Structure 1
Amino acid sequence: MPVADCRLYLITPPVLPAGFSDSLARALDAGDVACLQLRLKDASADEVKRAVEALMPVAHARDVAFLLNDDAALAVKLGCDGAHLGQGDGDHAAARKLLGERMLGITCHDSRHLAMEAGEMGADYVAFGAFFPTETKATEHVAGTDLLEWWSDLFEIPCCAIGGITAANCPPLVRAGADFLCVVGAVWNHPEGPAAGVRAMNAAIAAA
């Protein structure tokens, strides 16, 4: 995979702060972002619905795909562009049928077997990680760059790298063949603000 094909995949913070729509708009205006995943683990379905209604138009106005975490049925109901599912998020084959032409991403941790299963099931991308320590969620699986190299050499389905990724540590992941770098803190917790975070990540990807 040419390294220039690697793009930024942005995940929302665990709790959306006040005025987040404006922060999101500034971040997406700052540089290339392939897609946005709404990830609100402890929110009710109604809270998720309100967040989708507020944030999806911001993403779509900038040609950024909008994915919902965990729930394929709700993603379809709310008109999202797709869903990202973990290994414990229901029946992946049923989700593939339900989503139709919408995008399906599947978390595969550090497992070649899970990734191949996801590919056979029709996933649009597989996600590997964590590659680095992260405060976003508990780290149960640690992946190495060899996994990205193996996948990108053998399969055409895109792969995402996730877990503690920053502008400083991402170059080896880009060089190993990651199609997308999934980030949370590197953008939303950037000391100069989310827009600066997006610019820093894009610069690091381009320079890798």
Structure 2
Amino acid sequence: MSFGQRRIDPSHLKPEFQKFSELLKKWNKTYNLTAITDDKSIAIKHFEDSLAPLHFLPSQARILDLGCGAGFPGIPLKIENSDLEVILLDSVKKKIAFCEAVIRELKLQNILAVCGRAEDSEIIKKLGCFDAVISRATFSITTFLKLAKPFLKKDAKVIMMKGPEWMREEKPNDAEWKLDKIFDYELTENLGRRSLLIFKSNFAPL
């Protein structure tokens, strides 16, 4: 097991993860939220993968899941650490409706799903700043850093969840960003290699 990595046993899911899986499969029949539909793959490729950043977050952090899709990684992180304050942001209404249903059914507190675009000035003003901004395989590195910038507190982290292809992507070439840490990990049952890219900014928030 890699340092800091959480493992998920698909046959012994926490009740919250079991309910989440059931809701995902039910909604997916109508809304096509994910191509991953069998129980084991949902548990490992969605839930276990989503928990990889947990070790790198302060215990009571305020985090923004940017481009949250069906709630990954934000909802699993909230399930595993109830002290986190989580905002889920996505521009697709059906995905936010699903996230709201999961939050409601699981009775999760201090987590909010918001429909909007990260570059919208009203969204930036409404949501405020965060200790960490996270995205799971949604944006290119340079695009994500640009979108995350207005939401960062001083000394905040930007955490990108990527597959092995990230090394072929364009990297920021300015002095504003430092790639502080790379955490490589393997999912259970060899279901994929992943990397966390943890950036820190060298600018002062407004």
Structure 3
Amino acid sequence: MCGRYHIDPGADGRVREIIEEINRRGMSVRTGEITPGSDVPSLAWEGAVRARAMRWGARTHTSLVINARAETAREKIMFRQSARSRRLLVPLDGFYEWKRLPGGAKGAKYFVRGAESGLLYMGAIGVPTVEGVRLVILTRPADEQVSPLHDRMPLFIGEGLREKWLRGDENVWDEALAAPLPRLRLEAAEPEQLSLF
């Protein structure tokens, strides 16, 4: 999965509610096209599902970690504790990906959204850093819908698993990885660039 996604605060009443709760708590978040390093809307378990602003990306001494592989995050030292006790959901309309061209060049930008145009939720974890707890989005191998663009895609958490995910249910991680993926639609977000040289 690439490092950009989109959330439209006016497209869904649930998004408005999330952003209003975050604003009531004295925080603010970015909407529209989201890039790493932004404060983004997320959901966490705090005795009930609560909205919170989280900074996307955990800075290490060498890089900004924005994604983690869901298949191995529970075993990695950096993510192990967060995978058990700091699970988050990130609402989105869709995410951006660039078509791969021969030689590894970046081609046309695509927007990948739910086929039914509904709100999606990505699984994420809150990773402690010296700057505070930061959000890291979980990814999984791409299915046939996304693989023409990239070999990874977000770990989507379906409606029946969301509360279990946030509460830290031990079995839900494997259920989320095995769950059917939402039907997606790929839309060209910008024209393909021609490489003349």
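A short reminder: the numbers here are calculations on the coordinates, not readings from a lab. Keep in mind it's a predicted model, so treat the numbers as computed, not measured.
State the single structure among 1, 2, 3 that was used to calculate semi-axes √(5λ) of the Cα gyration tensor in Å, for residues 21-84 alone, giving 23, 12, 9.
Matching structure: 2.
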Completion exercise
Value -7500 of helix-only ellipticity at 222 nm (-39500 (n - 2.57) for each DSSP H run of 4 or more, over all residues; to 500) was derived from the coordinates of, among 1, 2, 3, structure 2
